[in-house]
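Listed next: structures, encoded as structure tokens.
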Structure P
Amino acid sequence: MGAAPTRVASLNLCTDSLLFELLDDARIVSVTSLSRDPNLSPFAARAARLAVNHGAVEEVLATAPDLVLTDQGSAAYASHLLERVGVEVLAVPIATRFADYRETLTRVAARLDVASRAATLLARLDAMLADPPPGPSRSALVYQPNGFVQGTDSLMNEVLRHAGLENIAAKIGLTHGGYLDLERLVLQAPDVLVFSRRSAPAPSLAEAQLEAPALRALFARRARPVRRAALDEALWTCPGSFNAEAVAQLRDARP
């Protein structure tokens with residue numbers, strides 16, 4: 001391992017977030033175009049000032065990086081090509097648990113020589129998670145456009161757990177996530193139903209299902225109504241210290 005790289009690029013939305021958390025903009029030479037979407041990234045404003053790539057090796061090479069950060073697996077071919085031309089690549093797993101995020105952040109920070117910044121981020125996250133959730137656990141489901149439900153092996157499950165909410169996806173056979181029709185959802189009637197909050201000029205057809213009369217009836221009924229929680233997708237699409245804000249908002253949404 002050589003000196004700390006001064007020009008760093010990323011090939012994945014979640015490794016974009018790692019760079020934004022750990023580095024000043026002057027050391028970041030390229031991030032993915034997805035990081036400019038405020039619905040997906042809490043760093044969209046910073047990304048708008050930087051060069052972006054679409055996963056193409058030639059785009060990244062044009063920015064002359066010393067190091068390229070990416071995830072394990074999805075960018076294997078690009079990583080291979082970059083290494084063949086002498087560019088260092090650091091591939092990391094994308095965490096679905098806060099413990100895994102801690103390990104990845106610490107590893108990347110060590111290579112970038114910013115260990116103290118990682119320690120500060122983790123201390124803030126720990127401070128939020130140290131407080132126990134208020135009251136007994138409540139049942140919850142994360143219901144996204146087209147009826148997609150987040151499973152119990154997801155980052156969102158970790159967020160729910162620390163907010164004092166039990167993801168019941170596994171109980172209905174969706175451990176790894178999947179699609180749940182509206183009728184089955186109404187029958188489950190969890191205590192809290194979490195939606196993705198996205199900014200768009202108009203709702204898509206996939207999102208229109210979230211306004212179905214059957215769902216509105218769940219929220220309005222008098223005997224144990226279902227609590228509706230809208231959560232910015234950017235707060236939980238990728239692992240990061242900003243996940244603490246997602247935990248805080250869901251704690252406030254509990255019955």
Structure Q
Amino acid sequence: MGGLSGEELEKGRMERRVWRRFGDAVRTFSLVSSGDHILVALSGGKDSLALLELLATLRRRRNDSFRLTALHVRMENVDYLSDWAELEYLAGQWGVALHQVNGSFQPDRNGRRSPCFLCAWNRRKILFNVAQAWGCNKIALGHHQDDLLRTAMLNLTFSGTFATMPARLRMRKFPVTLIRPLCMETEADLVAWAASHAYPRMRKECPFDKATNRTAIEQVLAAMERLNPDYRYHLWHALAKDHKLTEDEGDAGEEDSSERR
């Protein structure tokens with residue numbers, strides 16, 4: 001009998017990496033505790049689907065010691081298509097109730113805040129309101145390590161601050177803590193994970209989608225990786241040493257000031 005193919009071996013290595021980094025993030029930053037009721041922000045993209053599946057599996061392994069609820073926020077003035085039936089089916093397969101709430105936002109006529117910032121800010125507001133109404137003490141977001149590194153470089157370049165989206169952030173104005181259990185995952189591994197698990201693709205045609213500072217920073221980081229493939233680990237450790245990956249107090253919508261531009 002033949003052994004596993006190269007593709008199957010790589011798939012197995014990828015799955016182990018994702019699980020190891022997920023577990024490391026949960027333990028390192030104390031993201032999930034017994035008795036938690038976690039509201040998972042499910043956009044329908046690969047990252048949020050991976051987040052929900054990993055948390056649901058962790059809950060099962062911990063004998064249902066914490067609760068999960070998933071929320072899909074639909075912004076009415078952003079044109080994108082997500083297969084609600086497929087999302088509901090997957091959430092059901094993982095034993096998680098999925099809900100949908102509609103919202104919208106008004107573009108800033110003065111142009112001081114970008115539509116992307118306003119959309120994200122209003123989504124976040126809905127998440128906080130729902131979490132409090134439903135008795136959730138934590139909100140889980142699907143940002144991965146690449147997202148955190150890009151945000152750090154954005155803030156450094158455009159705001160003159162060394163900060164990023166923390167792995168854990170306890171809010172000042174709300175009795176809720178934001179957690180990012182995918183904070184140690186690479187985007188490349190999550191792309192491979194989504195393909196391996198046959199997640200549905202979300203089609204999005206945002207009317208405000210255009211080249212932004214974030215797009216430019218992605219190009220800068222790609223150049224840094226060519227210069228030094230280990231750049232991400234050095235930047236990550238710099239954030240950790242400067243205590244930027246956990247915060248005890250914060251304000252909603254203020255994690256990435258560069259996105260206002």
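Values quoted throughout were computed directly from the atomic coordinates according to the rules given, and no laboratory measurement underlies them. This structure is a prediction, so every number in the text was calculated from the model and none was measured. Cβ atoms are built from the backbone, for glycine too; each structure is taken alone.
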Calculated from one of P, Q, distance in nm of label points 7 Å out along Cα→Cβ at positions 162 and 194 reads 3.2, and the structure in question is Q
With log10 I(q)/I(0) by the Debye sum over Cα atoms at q = 0.27 Å⁻¹, for residues 98-145 alone computed for every candidate in P, Q, -1.06 is reproduced by structure Q
The highest value of mean count of other Cβ atoms within 10 Å over residues 18-25 among the shown structures P, Q is in P
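Hey, mean count of other Cβ atoms within 10 Å over residues 50-57 derived from one of P, Q reads 21.8; which structure? Mind dumping the intermediate values first?
Working: P: 16.1; Q: 21.8.
Answer for the origin of the read-out: Q.
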With Rg and Dmax of the Cα atoms in Å computed for every candidate in P, Q, 19.8, 65 is reproduced by structure P
helix-only ellipticity at 222 nm (-39500 (n - 2.57) for each DSSP H run of 4 or more, over all residues; to 500), calculated, reads -10500; among P, Q the input was structure P
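I have 25 for relative contact order in percent (Cα under 8 Å, 6 or more apart), calculated from one of the structures P, Q. Which structure is it?
Details: P: 19; Q: 25.
Attributed to the structure labelled Q.
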The highest value of FRET efficiency 1/(1 + (r/R0)^6) of positions 42 and 186 (r between Cβ atoms, R0 = 35 Å, to 0.05) among the shown structures P, Q is in Q
